[in-house]
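In structure tokens below, several structures.
Bear in mind that the values in this text are calculations on the coordinates, not laboratory data. Quantities reported herein were computed from a predicted structural model and do not represent experimental measurements. Cβ atoms are built from the backbone, for glycine too; each structure is taken alone.
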Structure P
Amino acid sequence: MIVAFVLVALNASNSGGNPTQNVVVAAADLQPRVPITAQQLVTRVIPVPGSYPKVYFAAVQDVVGMVPLVGISKDQAITSNEVAKASQALGSQSEYLPIPSGYVALTIPTSEEQGVAFNIQPDDYISVIATVSVSGKVADKTIFTNLHVIKVGMPGGTGSPSSLTVVVSQCQAEVLTWFLTYASLKYTLQSYHDYQPGAQSPDPACPSIEAAKGVTLQVIQAAYPTLF
């Protein structure tokens with residue numbers, strides 16, 4: 001459902017003394033690129049600006065989910081030129097991807113047959129099957145499960161999806177990159193009944209980017225011996 005944004009224009013040229021207006025104010029410091037929550041907002045009565053008109057928001061729900069384009073201090077009234085919908089924020093001012101600490105985002109290609117007939121959507125969880133052909137032997141194996149999809153790439157913003165952006169550890173990213181180069185991949189879409197959303201703790205086997213040491217054929221063979 002599209003939320004209608006109600007903006008209230010305040011005109012400094014009002015001749016009636018010192019007019020005031022009820023507007024949305026930051027209840028805490030707001031950081032650029034981090035979506036705003038309802039708990040970070042309050043409404044407050046403020047005086048009309050005295051120098052030039054500003055456009056404020058009248059209700060908290062009009063601002064929830066928007067992205068600050070600049071830092072906004074606590075108790076500061078929020079104006080329309082300081083925030084944008086996440087879909088409208090551009091470049092360095094766009095919303096941060098929801099990547100937990102200790103993880104990275106990796107984009108992998110998809111197609112109709114590879115990606116469950118384009119049914120994979122953001123916030124879905126997928127598993128990855130790798131198929132390897134070596135010396136006349138062909139084998140496949142599920143190499144990852146429970147990968148969180150956070151973006152689905154559309155060429156030019158329209159058409160069929162061409163990529164999926166998933167959350168992985170840096171070590172997993174190296175393994176996936178190897179398989180993307182030397183094998184073929186197919187994805188399965190997990191049942192939403194099995195999703196386990198929430199805070200994702202760092203992988204103890206790869207707690208940071210620095211823990212990734214690279215992969216070779218020998219490393220992959222040792223990790224997935226049935227493929228070779």
Structure Q
Amino acid sequence: MLEKLEMTRSLNKKQYEEQIGKVQVRLRELGYELFRQQAPVWCVFEGWDAAGKGGAIKRVAEMLDPRGFTVCPFAAPKGEERTHHYLWRFFQNLPRDGHLTVWDRSHYGRVLVERVEGFCNEDEWRRAFREINEFEEHQHSSGMVICKFWIHITKAEQLRRFKSREIDPYRSYKLTEEDWRNRAKWDQYTEAVEDMLLHTSTPYAPWTAVEGNDKYWSRFKVVKTIVEAIEKRVN
């Protein structure tokens with residue numbers, strides 16, 4: 001599925017500024033309609049290290065009323081989180097009615113990093129496909145809008161961004177040894193991502209694979225996709 005993406009998709013600065021502004025304004029309008037109809041929206045972001053998840057999330061939230069959205073970043077489970085089923089901590093951060101919630105990383109860690117790094121066994125991550133689909137179906141059946149994004153970049157583009165961060169004093173903190181370790185397992189992660197997209201893209205919670213080599217294009221595509229999904233719900 002990833003090989004079929006048109007990674008050359010791009011926008012120049014002028015095109016981007018014109019188009020991103022339009023969809024952001026529309027998203028802000030829809031934010032008020034979501035509150036009026038008490039409809040929850042759940043946006044999940046996954047992607048390669050340095051793919052641009054943070055930049056895309058910023059453009060989603062940039063023009064929204066701050067009372068109407070929440071951004072939840074997730075890292076490795078700690079403390080009490082590790083003593084429960086892996087989905088337990090995520091239940092607590094689902095959007096309430098009339099609210100838009102963004103997850104930066106998510107429950108898909110079970111079938112990505114936990115699978116590749118051996119933090120769960122094969123039976124556990126294979127079973128997770130069904131568990132995750134059921135979890136998301138429950139939210140959809142209650143009226144929730146679900147948008148899931150995999151932001152994809154090529155291996156060469158990731159290396160370019162890593163090296164750029166490495167020499168930038170304002171962004172070097174973003175690059176860690178873990179990023180380099182993950183890059184060394186690129187093929188294993190690619191296989192895991194393909195399986196994730198195949199087994200968990202459903203009619204009620206589809207994945208949108210975003211061509212992320214050009215940040216202008218990826219940011220616009222993300223916001224546009226969310227707008228279109230909400231418009232279907234509120235109409």
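Using Cα Rg over 2.2 N^0.38 Å for the comparison, can you identify which of P, Q gives the largest number? With respect to Cα Rg over 2.2 N^0.38 Å, the highest-scoring structure among P, Q is P. Determine which structure produced the value 36 for relative contact order in percent (Cα under 8 Å, 6 or more apart), calculated from the coordinates; the candidates are P, Q. The read-out comes from structure Q. Thinking of P, Q, which structure, once mean count of other Cβ atoms within 10 Å over residues 174-181 is computed, gives back 12.4? Attributed to the structure labelled Q. Structures P, Q were shown, and helix-only ellipticity at 222 nm (-39500 (n - 2.57) for each DSSP H run of 4 or more, over all residues; to 500) at -16000 was computed from Q.
Taking Cα Rg over 2.2 N^0.38 Å, for residues 62-101 alone from the coordinates of each of P, Q, which one would give 1.43? For Cα Rg over 2.2 N^0.38 Å, for residues 62-101 alone, the value 1.43 is produced by structure Q. For which of P, Q does distance in nm of label points 7 Å out along Cα→Cβ at positions 46 and 190, calculated from the coordinates, equal 4.4? The structure behind it is P.
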